[in-house]
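Enquirer: What follows is a set of structures for review.
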Structure I
Amino acid sequence: MATNDEQARANIELVEQFWAALGRRDFDAVGAMMSDNGHYVDVPVKDIETGAYGPELTAKRLRLGIEPLADYVLHDGTITASGNSVITEHSETWTWEEGVTVTLPFASVMDVENGKVTRWWDYFDLSTLMNAAPQWWLDHIAGGYQ
């Protein structure tokens, strides 16, 4: 049986693989790390939409927002774990087109059970994203991912 430290290290390793896959925009690999009922939500909008549940919808939701970008760079940051929870502080640079870019700071809270992410809640300043995004992208995401 794994010690708490060993489990925390294993959870951090999974989350590091998760972020590496997202940085490559390998949305299916990210989705595959979610449990069947794993919940992904952007906390600033959780009161107006429920987020995604499970591997397939997580991948679809990521594709909706990130796939249309001309460039996407994930910048590693602090990562820590306690029990089944892994907290990550990082930033992401989103580029829609030349001269239209933003770097968003994030805090992400993930719960991991049996080697899968069961909860991924992203915390960021929604106004930073919305003030930078071009209208075509806002129209695109308004259509949803389902």
Structure II
Amino acid sequence: MAFTLAELTPDNLQAAVSLKLKPGQEKYVAPVVHSIAEAYVTPTAWPRVVLEQNQVVGFIMGSFDPDHEIKEFRAGIWRLNVAGEAQGRGVGQFAIDELAKEARSRGITHITVLWIPGEDGPEGFYQKCGFIPTGEVLFGQTVGALQL
């Protein structure tokens, strides 16, 4: 299937906030509505939806803030939500690739992501996508970095 990335709009907002993860994944990622509220008050936020045939199947929010006092927050993924029924089909990898493309267009050489450790958590997925744990832990979460 072909995916596209789109800005968040009034037309896709309801579908974005209605994304349902697989059971048990809610403890590893904040709901999309939380991300949208955060984006509203954070000028450096970069919220996007992933579409498959005009259906919202994913949501990614990054941030590009080269002056952020915490270096791990200068460029990276803040949230990645993929609908449970769309997982395992490349939606998350596509979203990460698109965020990485945006980062490269801004002259950024690496991006970061934080994940909550856990048996059903996203660590394996992020490592499969090329993120390498840095050894840092922020807010109880593992920091991973991806060189671009």
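Every number here is computed from the coordinates shown, using simple stated rules; none is lab data. For clarity, every value in this text was computed on a predicted model and none was experimentally measured. Cβ atoms are built from the backbone, for glycine too; each structure is taken alone.
Enquirer: Who wins on distance in nm of label points 7 Å out along Cα→Cβ at positions 99 and 123 among I, II, i.e. which is largest?
Expert: With respect to distance in nm of label points 7 Å out along Cα→Cβ at positions 99 and 123, the highest-scoring structure among I, II is I.
Enquirer: Name the one structure among I, II that helix-only ellipticity at 222 nm (-39500 (n - 2.57) for each DSSP H run of 4 or more, over all residues; to 500) of -11000 was derived from.
Expert: I
Enquirer: For FRET efficiency 1/(1 + (r/R0)^6) of positions 11 and 75 (r between Cβ atoms, R0 = 25 Å, to 0.05), which of I, II scores largest?
Expert: Going through I, II one by one, FRET efficiency 1/(1 + (r/R0)^6) of positions 11 and 75 (r between Cβ atoms, R0 = 25 Å, to 0.05) is largest in I.
Enquirer: Any idea which of I, II comes out highest on relative contact order in percent (Cα under 8 Å, 6 or more apart)?
Expert: I
Enquirer: Among I, II, considering only Cα Rg over 2.2 N^0.38 Å, for residues 67-106 alone, which has the greatest calculated value?
Expert: I
Enquirer: Given that percent of Cα pairs over 27 Å apart, derived from a single structure, equals 14, which label among I, II identifies that structure?
Expert: Answer for the origin of the read-out: II.
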